[in-house]
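Nothing in this text is a laboratory measurement; each read-out follows from the coordinates by a stated rule. Nothing here was measured: the structure is a model prediction, and the numbers come from that model. Cβ atoms are built from the backbone, for glycine too; each structure is taken alone.
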Structure I
Amino acid sequence: MKNFIPCIVGAVIGYITNWLAIKMLFRPYEEKRIFGIKVPFTPGLIPKEKQRIAKSVSEAIANHLLSKDTIVKALCSPNIYSHIYNMVETKIKEIYSSTKNLKALMEENLGFDQRNLDNINEYIYVGVLNNLNDNVKDKIVKEIYNLLQKELKKEPLILERILKEESMGKISEIVYNYASSKDFHQNIKEKINRKLGELIYTEKSIKEVIPKNMVDIVDDFIYENRDKITSDILYLLEEPDTKVKIKVAISEGIGTNVNPLVAMFLNPETLYNKFLDFSKEYLKEDENKKQICVVIKNYIDKLMDGSVSEIIKAVEYSKIEIIIDNLVNDLQSNVFSIEVIKEGIYGIKTKLLGHNSIDEVLLNFNPSYKESLYGVLKRFVYEVVDGDRTKTIIKEGISKIISVTIDRPINSLIKVEEDILIKSSNIYIKSVYDRFIQKQASDVIEILNIEKIVEDNINSFEVDFAEEVIVGIAHEELKAITWLGALLGGLIGLVTPFLYL
């Protein structure tokens, strides 16, 4: 029995020593002092070296267990790709089978609300306006201009459709009705009065005001119509009123300039007839007719050299009004008669249809019409695009399109077969994911700083929690170590008595 007592004592000492050593790894949690003197081995080893342990563990994990290469390799594993494929497939199938609209899905998954919708509308609206710069507007102008030019270079079939026989009659009637109306009369009268109002303050002569070739046209007209002019002169001389006036003038001339005795033998009627016969004989000669034309031309030239303002001022305003009224009436009754208008419109039709294209017609009217057309289009497009009305239409259109789109079932917005969409989506997502892994994964892992995360988390653990975790993991092992101490202590106790023999 004596030999077993040292064995039992050694076993108890070994057990207690190992148990205490394990406990002293964690306890006490804080430093202990007695009378101000630090108690040795306080705090426990792990609380005392907590930061150093955390640093060593975090370095080991970051450099060997969760290194950049290890994480990148794990992110590119078949399991990850399989998970991505399954996730995409599941989501797309849910979309195809869902009867919900896009708005509802966005509300459920993204917390979408009306404020987000307004922001989207505003973002798109501002983006559209920012892109409607001068370059875009110029492109719009060019597109419209090119389309118009393409149409204008075609055969003028539209003119044939417009200028049918029944249409010509209607056009003539419309033009005649307007030309005969009081509105037309008043418009022409106002334009003449306005022009006279401008001319009254000018020092220009009549020749400078009227078209340059007008005088030549009048001269040619007088020369070509000299027979009619002389015929009209003779007709005027034979008019009863003119005849009376001439006889009175002859009588007054005889009475004042001729001896009364001689005057008794001079008859005004006879003298008038003599004068008339002489005039007829004189005006039969073409040379004399030409001379009359020269006299008229000289008078017209003299009149053309006169000041416009002086002529206007010399005539009473009321008379000017009467002259203008009579002039406009003559225009309406003679120049703008239905026959003249029809003749003019049919002449225009013939001339227009004689061209190969509308472009050719316009070039004859105005050789620089293309520049004018482009300028008009540019002003129009710029005014329309920059106008408030266009901005309102764009804003309302964007809002309407988005509203209609998000209110439709999501599956109605997808026009691709399910299998094709799954395959193409996976290919695209995999390519995006691979590019991320290749170009940015290392940077992201470095930014994450796994070593720092592990170290901070270990340092944040309470010691009792760390003890609970470690003891929970290595409970059996620690228990075995404790009993191993008892075994070794028992063996030493058992062997010790024999050493003294």
Structure II
Amino acid sequence: MSSLDTVQILLGSRCYSVPREQLVAQSGFFQALFRSGMRESHGEPVTLHGLTPEGLEGVLRHITGGSLLESQGDSECGFQVVSVEGTECFPLEDESTDTLESLGPLQAVVEAASYLQVQGLLSVLQSTMSLDTCLDLLDVAQLHGQWDLASAALQFMATHYHPMLRRKDFQQSPESLKSRVLEERLRGTPALMVLSQQGSDNWVLLRYLEGGGGWQVVSGELPQSMLRVQFYGATTLHNYLFVAGGRRDNGQEISAVHSYNPSNGCWTQEPSMNQKRCNFRLLAVGGALYAVGGQTLQNMECYIPAQDAWTPVSPLPETLTEFSACESHGKIYVVGGYTPWGRNLNILRYCPSTDEWCVFDVCQLHVRKQQMVSLEETIYLVGGCVRNIKSGQSEDSLGIHSYNTKTKIWNCLKVSTSKSGLSVNCALHNDGIYILSRDMSPTTGARHRIFLKYFVFTGGLEYVRGPPSEGNNMQLCSLYLPQAL
């Protein structure tokens, strides 16, 4: 091979002999250098400064078709390393200085790839990013102005947000970075979703296509352990959908927990609750999950993603059944249902910071089996069976009531006596509460499913085209989906 077929690269006391054709094909730095007409383009050695041997050798391995992690003496390495004075090969760490050594090999490789303009290697680093490398890659990419790589690192951390929360290096990162990652996590297209059981052995996750376009099946295989489960709890936390507990067809209660990550379309089995429970409420409050009560249960437990474990917290003041609950301004509010001694008319409030329950208010109406969502200080009760304590009359209708946690004032917003309030599921999405119910007219006999939207800012209620035509045991939720979906 002639001197023009190879390039001699000098870095400190090392000389690297690299095929010229491969350098030109992948390095913008060498492309420009050899077109410049300078003496290096005619066979003179190229002297580099400011790079580490680890970084340069990692780049040269990529250029010559090797692995970034190969040892220097690997026979597949496509270049030769010798000392300037002779033919002795040096270990990788001999030439490191205290300043550059602290960067680490991966960061040194990015530094060298940036300097030599090897975009192919930067693309490889993006595609092979891991929990162990993403933080380092973000730091060094920002340092060297590699904004595509920095953006990819930020997106990777957002995609794997809960695993990142469990890492000490991320926990020790600046609060500004943690906020940026969470903001990236919550970026995307808002989508109304429904988890639906279609047949005894088939669950599907559907996305509603705005404008009456029907429902689209979302990719992702649901775990087998979720099959044949009803009366489960579900909620969203940090743009993950969590499904927990429930009861199987054979009557067995379970404690299993699963999560769906819309960023990568994957279901994951999470740590199980300490208590098997069904007919309970699963709520997201202050960055944690709370499993509240259950059939004949008074206890409550909390899951903090950074700790990846469930821990007991203060139980309900009394055992409740057929109640509902929601979060508002960082506190849990429980309304309705039955105690072992009769109707529950108390509004209970739980404060996570003090781990204490209190009786917040007393209702003039008794409600059971309702659904609850909140927007700021306003709690919306949707459906359920409402009983007037003074008149003693009960009504199964699709009513929407609001309760202001600041003023403690109730308002009846809408009532539709032709629609069932006992088979309701709802979710807050964009500017409205989307509601799945059933028509109670004599001609349909509650078999006809209806899909409604209550506009929280205008008070209007209208039909939405295209309710899910099949399935049962449905759970509505709102998630942010990647733009590509």
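Side notes on the structure shown:
- Structures I, II were shown, and helix-only ellipticity at 222 nm (-39500 (n - 2.57) for each DSSP H run of 4 or more, over all residues; to 500) at -5500 was computed from II.
- Comparing distance in nm of label points 7 Å out along Cα→Cβ at positions 219 and 459 across structures I, II, the highest value is found for I.
- Which entry (I, II) yields the derived value -0.84, -0.95 for log10 I(q)/I(0) by the Debye sum over Cα atoms at q = 0.10, 0.11 Å⁻¹, for residues 211-402 alone: I
- A value of 1.4 for distance in nm of label points 7 Å out along Cα→Cβ at positions 243 and 275, calculated from one of I, II, originates in structure I.
- Given 47 for relative contact order in percent (Cα under 8 Å, 6 or more apart), calculated: source structure among I, II: I
- Taking distance in nm of label points 7 Å out along Cα→Cβ at positions 227 and 467 as the criterion, the top structure among I, II is I, with the largest value.
- Taking volume of the Cα convex hull per residue in Å³ as the criterion, the top structure among I, II is I, with the largest value.
- Structure (I, II) behind the derived value 4.5 of distance in nm of label points 7 Å out along Cα→Cβ at positions 387 and 411: I
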